[in-house]
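> Presented below are the structures under discussion, each in the form of structure tokens.
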Structure 1
Amino acid sequence: MKRNSRDEIQSKGVRSSSPTRLETRFAGAHLKLGLQRQKLIRSILDHSAETCFLSSRELAKRFHVDAATVVRTVQALGYKGFAEFSFDLREHFLTRVTPYTVLKATTREKRSVRDHVNESLDKALDNLSSLRSDLNRDRVIELAGIIHNSRRVLVIGVDLAASLAYHLAYGLVALGIDADAPVGSEGNLQHKVKGLTKKDLLIAISFGQCLRVTVEAAIRARKLGAATFGITDSDTTPIARHTDQHLVAVTASPSFFLSSYAAPMALINALHDACAHLKPERALQQLKTTEKDYLSGPRWFREPKE
């Protein structure tokens, strides 16, 4: 049988040296599963480039079974629900591909550029919908309180997540909070972390397998006694495991970048609003100093007078 381009991701992608959590669970429960359930899990794993973005109903339709069969099979692996399984499936996929292999595979599909654009937008909307339905609002408010009570807030995000870290820190500074998102070398970041105390807060932002530099910063901050909070895309990522608390924003994407930051950016905007409205008097006092500049200051472009 001729293999399609999505299938080739599996065979030509970079494979990790150790089994993923999903593979470990499958190996442990293998003998307890019937032949049909074994076949279903193998099919899902073999086509994870496609299946990691599907709902339980979509998976059922793809493999010609009913949704209840998918859910029961997932539970037989030891998962509490499909969402937990889906996170591990996505991690399994990400550990076996690179941006090159994803783009190479998708370019062989018989789809137009418009189709790829629509798929990207649809997935971003799905992520936002998931954030809206699943976000723990109380935890967002709790994080806003911790931010206000901290002497300093250090936001760690490197590589693509640096844009998220900068945006979060920028908004906090505008509200009068001593926040920083350090950039530059790994050494500069480590020096910033070394200065943290029990009065400070570190917010670590990373997704999927999570970047080593960010995770190590969170671990070091905890050892120094600083409060730590993570923004990540699952309850099972290294950031989730190595911070005191965390918030989840799904980053699933069909793009060669393997992630979409639509939901994390929306989460950060919600956190900014929580910080502003938790102490509105402080926020108003701080923003009043910038009102004149926003209305008529030199920061805005004006057409030259004729």
Structure 2
Amino acid sequence: MLDIQEFNLETCPDCPPPFSNRLRSLGRSLSRLPAFRRLVQQIKLVAEPAGTISLRKAPVRIQRMPHQSLTVLSANLWHDWPRFRRLAERLEDFARLAENARADLLLLQEVANLPSLHAGVWLAERLGFSFVYSRSNGHRQAIGFEEGLAILSRYPLGSPVLYQLSRGSNPFWRRMALGVPVHAPGGDLMAFSIHLGISGKQNTEQIARLQSWVTWLTGDRPALVGGDFNAHETSRQIQNARRTWRDTFRQLHPQAEGTTHLLRWPWGGTLLRQRLDYIFLHPGHTDWAVLETRHLDSPGGPHSDHRAVLTRLQLF
């Protein structure tokens, strides 16, 4: 098993007070009723802000790749709550995809954490990578399920950071950004895994906060920002993001079909094609060049309802 540290980070100092605080008085009143004790405790735990970090800084072994290259794979792993269809098989399919791609860095969303299977820990053990994970929603101890963000690396990791991008009063659903320094060949860089909201207005606000936060954290250092942005590339917020960051896929494929997510009718036909998944490069004062970028499915079949994004970089 991985030797994993766990600790808490403050994630949203300017968010409204969590609803869990408002539940305390109600919980005290109901705590005398045995039938409500467990329910109240479950609600309080699920409403707890994200902030518990699981971290293993060192990989099983450090492998120096030639020519100071770095291959990044971003993927929404689709927890498929509450059915979790083929979850273990899909994780193995994704692990094979990462191996075939010779991935050095994985930026992951919808990472399921169940009593029987922690998807992030399982992948880190399977690949021998270092690992950082944060819960976003749910609570494994309270309801037997949670999901969050993870970053896995062939190289050692530094101290992680976590930021809540959503600002609504709903305490049971959060949109988060997880970042960590990666001690890669050629120098350190920051890596971020992102999962943003579906609502257009909230999504626009979250991307603006994300850009400000990443800029503040990284400065002149390079950074990779990858994940499920839940916004098509024609949206205003993605166009604004491109003014700050390089869209690695469009840099090499300006006219290519770029769908990463399909919405289907119940009878199987395609309702909507969208590009929702991205790897952006904040180059800083470095010379990272994009050598290759593709959208991929696992060799054994779809590992998710999203295609993975692969970007291969080289430092000159």
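> Taking 56, 33, 27 as the value of Cα extents along the principal axes in Å, for residues 89-240 alone derived from one of the structures shown (1, 2), identify that structure. List each step's numbers first, then the result.
On the way: 1: 56, 33, 27; 2: 43, 39, 29.
Going through each structure in turn, the value belongs to 1.
> Sticking with this one: So if we calculate volume of the Cα convex hull per residue in Å³ for every structure here (1, 2), which label has the highest result?
1
> With mean count of other Cβ atoms within 10 Å over residues 145-152 coming out at 16.1, pick the structure among 1, 2 it was computed from.
Details: 1: 16.1; 2: 25.5.
It traces back to 1.
> Which of 1, 2 yields -8000 for helix-only ellipticity at 222 nm (-39500 (n - 2.57) for each DSSP H run of 4 or more, over all residues; to 500), as computed? Walk me through the numbers before you get to the answer.
Working: 1: -17000; 2: -8000.
Matching structure: 2.
> Quick check for you: by distance in nm of label points 7 Å out along Cα→Cβ at positions 137 and 281, which of 1, 2 is greatest?
Details: 1: 2.5; 2: 3.3.
Answer by largest value of distance in nm of label points 7 Å out along Cα→Cβ at positions 137 and 281: 2.
> Please compute distance in nm of label points 7 Å out along Cα→Cβ at positions 73 and 153 for structures 1, 2 and give me the label with the greatest value.
Largest value of distance in nm of label points 7 Å out along Cα→Cβ at positions 73 and 153: 1.
> 1, 2: which one has P(r) over Cα pairs in 10 Å bins from 0, in percent, for residues 129-176 alone, as calculated, at 23, 44, 28, 5? Let's see the in-between values first.
Numbers: 1: 22, 43, 34, 1; 2: 23, 44, 28, 5.
Answer by label: 2.
> If you work out mean count of other Cβ atoms within 10 Å over residues 81-88 for 1, 2, which one comes out largest? Could you put the intermediate results ahead of the total?
On the way: 1: 19.4; 2: 12.9.
Biggest value here belongs to 1.
Quick note: the coordinates plus some simple rules give every number you see, no bench work behind them. Everything numeric in this text was worked out from a predicted model, so none of it was measured. Cβ atoms are built from the backbone, for glycine too; each structure is taken alone.
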